[in-house]
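Given below, in the form of structure tokens, are the structures.
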Structure P
Amino acid sequence: MKRFKFHRPVPLTKAIHTLCLTLLFASNYAVAATCSFYPNHHQTTITMQVPATLSIPRDTPNGTVVYESPPLTMGPTPSSYKCTNEFSYGVQNNVGVSKSGDLVYAIGNTGLAWQWSFKDNVTIPIYPGIRREAGGYGWDTTRHVLRLIKIADVFDAQKIPAGTLGVFHADGVSPLAMATNGTTIVPQSCETPDIRVDMGSHDISIFANNGSYSEPVKFDISLNNCPAGIKKVTYTLKPTSDSPSQNSTRGIVKLSADSTAQGVALQILNSDGNPIVLHQSHVFTDYSSAGGNLKIPLSARYFRTATTGGNGGFDKGMRAGSANANIAFVMSYL
């Protein structure tokens with residue numbers, strides 16, 4: 001969260017041991033292994049190649065697939081198995097904690113998960129996820145896909161090491177393992193420095209009535225070193241504890257407590273000169289997915305909030321002095 005600092009110290013200014021016990025209840029399916037390999041068959045590892053680096057916009061919604069591998073079609077595979085009774089099967093996750101039935105499998109605390117689908121895009125749940133009848137099963141001609149999915153905030157580069165992600169497990173046997181060459185997920189964002197706006201000095205007489213305002217002062221939110229690939233940028237302006245909202249719909253915040261001026265507040269405007277609604281996401285329409293250095297043009301002005309009397313800028317409730325405010329801006333990258 002970044003801040004605008006509006007400041008100027010001249011009269012009518014306004015630089016705008018808990019113990020946890022876990023009970024484990026065994027499934028009535030876990031009575032005995034019912035599955036085994038056919039003679040001379042064994043576990044096969046399928047390795048999915050992933051780019052060494054994957055970049056995703058920082059605020060990509062949770063649940064978004066950030067990478068999907070090309071389908072891998074199995075040839076003759078000596079990993080067939082047979083089950084003498086009805087059995088359970090599913091994925092066992094080697095790189096994080098998952099629960100039975102999950103369709104995405106967490107990768108540690110990275111904010112990412114992986115997913116294994118096969119045949120006609122059927123996602124395999126975490127073991128013991130599905131019951132199946134007794135019989136013999138194999139892998140020839142089956143198609144397999146690896147997906148990487150964002151499930152939580154990813155603030156820093158996250159490394160998914162090379163190695164086995166997990167195995168396909170049927171009661172008593174794990175005929176397939178899925179591995180990867182490893183990758184690093186890099187969240188994309190722009191650099192956004194703090195902003196200080198000099199609002200200048202204004203004669204109190206210009207604030208003759210409630211709703212009177214000063215000449216707007218232009219400023220920019222700078223977006224520096226934006227990487228290519230971000231498709232959408234939004235920004236939200238938020239009042240701070242120093243400068244709470246006076247009127248969010250009209251983009252007005254109160255002066256901070258260190259101000260000596262009275263009867264005025266600070267109003268933020270967009271590039272068209274219209275008030276910006278606070279606490280609301282606004283799309284930066286001029287953003288280029290090519291990245292680079294860009295600016296969001298805005299402006300600020302003082303706005304009289306004191307009730308109109310008969311003495312113009314010298315009405316009761318009006319007083320010249322320093323007029324400071326702080327506003328936070330929050331950027332989102334999609």
Structure Q
Amino acid sequence: MRAIRFDALGGPDVLYVGTVDTPVPGPGELLIEVQAAGVNRPDISQRLGRYPVPADANPILGLEVAGVVAGTGDAQSPFRIGDRVTALVHGGGYAEYCCVDARHVMRIPSALSAEEAAAFPEAAMTVEFNMVMRAGLRAGETVLIHGGTSGIGMHAVARAISLGASVITTSRGAEKARYCREIGASVAIDAGEGDWTEAVMRHTGGRGVDVVLDMVGGAYADRNFACMAEDGRYALISLQGGARAEINLEPVLRRRLMLVGSTLRPLSADWKAAIVERVARDVVPHLAAGRLVPHVHAVFPLEEAAEAHRLLEANTHHGKIVLTMSRPGLSGTRTGTEEPR
């Protein structure tokens with residue numbers, strides 16, 4: 001089968017299409033014929049050698065896919081050959097076929113294209129685990145979401161609204177702030193226009209936010225604590241701004257603040273299964289009803305994986321970037337950048 005490979009660490013140009021053996025599903029696994037795969041920042045970090053691959057993971061890039069079930073390793077599987085599915089995978093998504101723990105698979109609502117379905121698992125599960133399950137966002141609360149136009153950020157905005165919460169976003173540039181408002185943010189702050197902490201406090205009447213979803217870290221950490229309400233919860237999901245921070249701990253004590261953090265990939269298979277079950281129960285119905293729509297910014301054929309990585313690294317996108325296997329008969333395939341939706 002075809003798959004994206006790289007023999008040396010480096011920039012996007014190290015990626016190429018190679019041939020590898022088609023995997024065989026073991027007990028409890030499904031073989032998915034991949035139609036589309038999401039592109040995520042951990043893929044870039046792995047390509048650069050900055051994201052250690054777990055020993056039991058597939059070294060091929062790609063953490064989320066959509067396609068059809070092509071084989072099962074267990075006669076008792078609830079899935080059947082030909083079922084349309086989307087999945088969180090333990091590596092291996094940038095390929096024509098991928099094996100995955102059957103507990104990490106969900107059926108695709110009929111209204112979704114393969115490209116839209118591939119844009120869903122990583123963002124949905126990251127947001128559900130951190131913003132909802134761990135930080136406990138609920139109706140009537142206010143959440144601050146950094147990186148509001150990223151794939152995770154846009155899903156977080158929609159999910160927070162579905163819960164009945166109010167949303168404040170930060171992003172860089174007036175265009176991105178405008179787009180955050182278009183997708184439902186009550187307040188969209190241009191982080192390049194001064195101190196966003198003051199803006200958050202002003203828009204919350206000095207109260208602060210109940211939950212922070214942060215993919216930046218670094219210098220943002222202290223500022224997040226400074227604009228949190230009493231009993232606020234801070235969910236850290238990435239360190240794009242760095243792993244070190246100088247923090248004033250006084251607000252943590254005085255306001256009873258809590259910090260939680262996680263990344264999906266190192267979680268146990270059982271943890272991931274629990275998150276998938278929660279997403280299938282509480283989030284997929286919103287997809288099926290059209291109340292929550294995956295935002296796909298651009299779709300590239302597998303052969304243009306390097307271009308997809310360049311676009312992600314440029315930080316000019318709104319939403320998710322997706323690779324497609326480009327086989328005849330794939331409907332709804334769009335190549336190259338497109339207007340965000």
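Side notes on the structure shown:
- Which entry (P, Q) yields the derived value 0.97 for Cα Rg over 2.2 N^0.38 Å: Q
- Origin of the derived value -7500 (helix-only ellipticity at 222 nm (-39500 (n - 2.57) for each DSSP H run of 4 or more, over all residues; to 500); candidates P, Q): Q
- Looking across P, Q, the calculation of distance in nm of label points 7 Å out along Cα→Cβ at positions 102 and 174 that yields 1.6 traces back to P.
- Comparison of P, Q by FRET efficiency 1/(1 + (r/R0)^6) of positions 86 and 286 (r between Cβ atoms, R0 = 25 Å, to 0.05) - largest value held by: Q
- With volume of the Cα convex hull per residue in Å³, for residues 78-125 alone computed over the structures P, Q, the top value is the one for P, the highest of the group.
- Read-out distance in nm of label points 7 Å out along Cα→Cβ at positions 110 and 318, computed value 3.1, structure in P, Q: Q
No lab work stands behind these numbers, since they all come straight from the coordinates. From a predicted model like this one, the values you see are computed outputs, not experimental measurements. Cβ atoms are built from the backbone, for glycine too; each structure is taken alone.
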